[in-house]
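Next up, some structures in structure tokens.
Nothing in this text is a laboratory measurement; each read-out follows from the coordinates by a stated rule. Source: prediction; values computed, not measured. Cβ atoms are built from the backbone, for glycine too; each structure is taken alone.
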Structure P
Amino acid sequence: MGENVREVAERILFSSSLEDKLLLGPREADDNFCGKAIKTPQFPERPESLTISDRGIRADFPGPSQITDDKERGVMMHFLANHELLAAELMALVLLKFPDAPKDYRAGVYEAMREEQMHTQMYLRRMRDCGISFGELPLNDYFWRIVSSMDTVMDFVVRMNLTFEQANLDYSKFYAQQFRVIGDTGTAAVLDKIYQDEINHVGHGLKWLRNWKKRDHSDWEAFSGSLQFPLSPSRAKGMVSFNSEGRLDAGFDDEFISQMKISSQSRGRTPVVHWFNPNAELYSLASVNGTNFRANRFEKAIEEDLEILMFAWSRKDDVALFRNVPSIEHLEKLQSIGLELPEVMSCPDLDGRKLGGLRPWAWSGDASDLLKPYEQAVSDRVPWQWREPVPETWLSKEIGVRLEENLGIRDPTSRFCRNLSEVRDVLKGNAILFKSPYGCSGKGHLITKSFSKEVQVWAEKKIQLHGYIVAEPLLQRVEDFSVLYEIQDGEIECLGMTQLINDSRGQFKGIRLAPRFSKMLSPELSEFLFKEADFMAWYKEKIPSAILKLLSGYSGPVGVDALVWRDDQGKLMLRHVIELNVRMTMGRVALELQKKLNPNGWSDFSVQRKEKYKGGGVILNDPDEAKEFLAIWESHQGDSTAFIRK
């Protein structure tokens, strides 16, 4: 009489002989003697040479480019053989730990366990052909550590079948094709067989997920809601091509597959948390006045319509906090154009997770308040710690004036006007650009040559609200540009330069980028900036050094907007600092998008009113959900033409 199910499972889990562990039990083993539930052992029994390590030691997994080498192929087979053996041992554990599980479920696990034994044998044969012995490389305990702590059979289904085995739908299919490409049809055939078996294993898990989940939960809700950190849906897909076909064959529905395709979470690197708060200047203004900021319709639209721009500067294993989570369909669209998606969250659910930093658009009071609960979760080894709001002046026009003064380049005709008398004085025979101290993208500007009732009403209102207004001579603009910096640990790095597309009032319309900033300049401009104006010395040395002294203790993004203008004699002049932005900027957004979407080409980025959009480019936010604004990206292969529409 052959072994029963319990006896086979005990042999696989507790034998210290590899030969015993891989000996197949009867195909139709008796399961009427299930016995009592066992406690989970610390590790499965193994021969001494195959002892798994709990110290996180593991052999490096060879990439696709390395598998042409016999030894590297053997290393890969060693890695995969350990995974398959662990899978068999974990399935044996399920049978011994949950003797009262439904008979049909146990029969499926038993069949899968036999297949995992066969997979191990196949990998061992291929490994020996490559000159590698099982056990000569480190054997990691990750699978065992994550899955064996299961409290219920549902835990096993979610962790093993629907996470690790689902990910293998990607890996096994991908690597089978890679081995075929290099002519190793033997290994490709092994992976083809394992791929087909994995489809059945995942399908078995999906069947029982549907049987045990709450009736009102979708498959995705049941799966994602059952995972516990450090597992996440992103662990259920490989870091190779996503295999929709295999998931359809396993029985997943379209919704589940779409959710899986866009899912993302850190796989070891502690994630940085991002938040988009573009009204930071107005929050600071409210703080100055001792009031609470209340966003109007357009200010709310800016927050909600453009928060997708976080994808520009975040990485795929970061977290992006959204007020309104984008639809699956729109996230898939962004993925299809080449954007790697971070983990998208509607409400911060980060309890128990270590974080690699906090990165709002700006450190105004709203950001400090929202991110305060995660202060202790941030590793003390990263520069992006939680912080109190930056001084209000850092988010006003005053900080740019201070930078000019420290550099000794303040235009004496520019001044702060704190009353109507000072407004009249600057207007005597001059065309003046008035600016609100707290505002961005050129909003709150007024151009006038004379003092009128309209100017009086505007100035009184702004001075009452802001305390003063900034008066500057109206310049004949030739070229606007932005220089982007990042400050970390007391050091400042110049990341790049972009061409700003502003109107005559200095209001933002868009950004133009090229492989090199100099390529966007006319010969006249290039000659002026790089020779006469000593451009590189200013923006690589003098200005960064002054910024570091001015923003003591700050870590994060900084942008300097500048201007080339022409005087009355037609001579080119450089206004070194128009504004200093102590926050993310649209220039930085465009620069980061360029790196991801078109690193060696010309590109245009703009924010346009939805009602005036005439087509062209890629709409980065969801046009069906946008209330007022669209973020538009367009890549060019050759020299750029003016994309920004009037």
Structure Q
Amino acid sequence: MILGVDTGGTFTDFLLQQEDGSLRLHKVLSTPHTPEQAILQGIRELGLQTQGLEIIHGSTVATNAILEGKGVKTVYITNTGLADVLAIGRQARRELYNLTPVKKPPLLPHEQCVEVDSRLSAQGELLSRLDDDKLRELLNRLDALQPEAVAINLLFSFIDESEEVRIEQAIQQHYGDRVFVSRSSDVLPEYREYERGMTTTLNAMVGPLMQNYLARLQQGVSGGHLSVMQSSAGVTSVEHAGRYPVHLLLSGPAGGLLGAKTVADDKRLLTFDMGGTSTDVSIIDGEIGFSHQAEIAGYPVAVPMIDMHTIGAGGGSIARVDDAGLLLVGPQSAGADPGPACYGKGGSLPTVTDANVVLGRLLPQAFLGGNMTLDKQAAQAAVQTIADKLGCSLHEAAQGIIDVVNDHMVQALRVMSVQRGENPKHYTLVSFGGAGGLHVCALAEALGMQRALSPVHAGVLSALGMLAAQQSRERSRSVNTLLSASDEQHIEKQFAELVKQARQELCQGEPAGEDIIVQQQVDLRYHGQSHSLNLPWQSLASLQQAFHRKHEACYGHRLDIEVELVNLRVRVMFPEPAFALPEIEAAVAPVVYRSESGEALVIARDSLKAGDRVTGPSLITETASTTWLQAGWAADVLSNGSLLLQKQQA
């Protein structure tokens, strides 16, 4: 049996693939301060023995530590004169016309940024070398600062890592396992010292936290085999996850995106994952897109991640009226504790979930399959505070909250589609997460889309994606050379070195099988440009023409300028696991009744069978989510249980 576990801000989701291939889902409220407790609780409630159990986990520990600024005390080691690189950052301004912008505090205080007298030229020539006296002086500085982690980032270490390795070895010999060491030539051997340094430092700051968390979780599931989902939609070992936690910052959303790709038949998907705290938006055009220019809490993280846009709009997003009388929703969230007012855990602030309860789109007796009863009166009391401030009815206030949060999500979906030159009408909108199905029809209509998909197990789709994930490792290296001056044999040799390193990490010392999948890619740009485009590796002659075509497709023009080869990238993977969605059969006799408001039919999703059609307005309820099918929409039940929603012609 294989268990996918996704820890979210409000709920921890479980999806169990049983020995006969059938799936069993479960949800428990998250325990943010000790995330492993919710996981262990869910395993107990599922009645599972951990001995021999395969567990694939999407973790938020590293993400939350960065968002909340709760990393361990870290010292940053760099070359003489470059201690302020992390504080200075880039010239880019988030608010172009703000004359008095508030600068984000530096990631580390100045006294924790240490310089060493070592220098490598841009051509890899060693200009100044660390001797034993300089290393002893460095260790004395560290003794005075007493860090829990160290980040090493020297200029041009992606060309020659020897000086960084000497520092790492000296620290390990001096401190043993008491200090976590993260060096840039290992974490991110690419050019751009600011992004490389920031990524390496973030890795160091959350490394001990992730290692301690995984150790506690592994002890709790003793006898089971634990793996961790990465931001690149691949699975890695506990040891690798603890060593490179910066690769886990989008592990849960990556599972959701892979789940959407697994469930949907259409190859062109616009996806949104609406949970309790946030909504993650992405686009799939045949394959999942990846980015190497992501940001977390405003900090650049240049490791491979799924291409995704996140906003603070979820079921727990708090509604309020500002001093000017404007209704605002989010980004603040009620989270899991106390949660929305309707949870009955002491929350009193109005949220999106409370608004859906007031509108009759969440049934108090059917929430989480009847395992949790919602307090409708508490939801009404919370939303009434908004109605009083706006001078409108309770129903109008609730609908206003829904309209505002929908507008936030529409704007996010436009960022991933329209702003990239893609017409949403050519895509299928895929909704998932516990709250996604309540908003899917409204979002599709706002974007002019005719088709949407409410996947089977939509409320735990991130956990489903983990069941379908491949074991993978990624490696990269900057080369920064003109394509015309490149030696194809030399490039192939460097690719071979990267593949060898990634295969060793993937196989963990075991003999590599013949079935390992290898992907090789390159980043290219016109000479003098700052940003690059990613392409599959091919011969140099065909690569140049392919780059011209892609640049023209992306930006509308091509230039008569030399093309520069920037980075080499490899990804090695084991073959896809044997995961397939079982065909559904109606599990219970069909029961159809009207909602309390009389506005819509209410149908249990597990009473539907393949080929059934439901027309709106209808509420389709299930254990982990609810789908609100608006008037003018119809839902066809597919063989795997997903609902294909289509706008009906007037």
- Give the label, chosen from P, Q, of the structure having the highest value of FRET efficiency 1/(1 + (r/R0)^6) of positions 108 and 492 (r between Cβ atoms, R0 = 41 Å, to 0.05). Q
- Given -9500 for helix-only ellipticity at 222 nm (-39500 (n - 2.57) for each DSSP H run of 4 or more, over all residues; to 500), calculated: source structure among P, Q: Q
- Item | For log10 I(q)/I(0) by the Debye sum over Cα atoms at q = 0.07, 0.10, 0.11, 0.12 Å⁻¹ computed as -0.59, -0.96, -1.08, -1.20, the structure of P, Q it came from | P
- Message: One of P, Q was used to compute mean count of other Cβ atoms within 10 Å over residues 380-387, and the result was 14.1. Which label is that?
- Response: P
